[in-house]
Structure I
Amino acid sequence: MRSMNTLTRADLAEALNRKLGLSRSESLTMVESILDHMCDALAGGENVKISGFGTFLLRDKGQRIGRNPKTGVEVPITPRRVMTFRASQMLKDRIAKG
């Protein structure tokens, strides 16, 4: 089912199918709907917090000077928005237990 220990959309839909008894297409639609809602919120500049799991945070980075490590030439890095993920303490504890 999983390839190379990666959880996929199909895996999430299968879990909904088994645990809630939804049809496969309903399960996949639900997964897609949740992910679309999260993407829309992030694209709109909102952070996304899922209690007990973690927070997807947006941060605006200003322009700065970077350096090409190979040549040493300074290059301007343009301003951009980046997304980071901060795991909740509950998730961190669960991962630490293995």
Structure II
Amino acid sequence: MADRLEVVAYQEAPSPPMTESLRRECADALHVIDGEGRVLRGGRALLFILGALGYPRTARVLGSVPLVWGVELVYRGVAHNRQRISRFVFWVGGG
């Protein structure tokens, strides 16, 4: 099977695989459903995407314990503060 990413806004995702509980969770964090039907959330979903985009070694290293705990912690911090961070990035970018 060829590696392939399909980006779908959770509001537009078909059911199945989307369920009501998954829809509520997707409002708070990035989710990936892999080719085998496993659901990855947050930092682990980000690492999956990083690997699929051509950085498998980096994803593998960052996905190892205890580094994956740091990835999850940073992901949660960024996700929780995404509005503040986006305003800061917009301001720094000169917009």
Structure with the greatest value (metric mean projected area of the Cα convex hull in nm², set I, II)
I
For -13500 (helix-only ellipticity at 222 nm (-39500 (n - 2.57) for each DSSP H run of 4 or more, over all residues; to 500), calculated) the corresponding structure among I, II
I
If distance in nm of label points 7 Å out along Cα→Cβ at positions 14 and 38 is computed to be 1.9, which of I, II is the source?
I
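Laboratory data are not the source of any read-out in this text; all were calculated from the coordinates shown. As the structure is a prediction and not an experimental result, all values here were calculated from the model. Cβ atoms are built from the backbone, for glycine too; each structure is taken alone.
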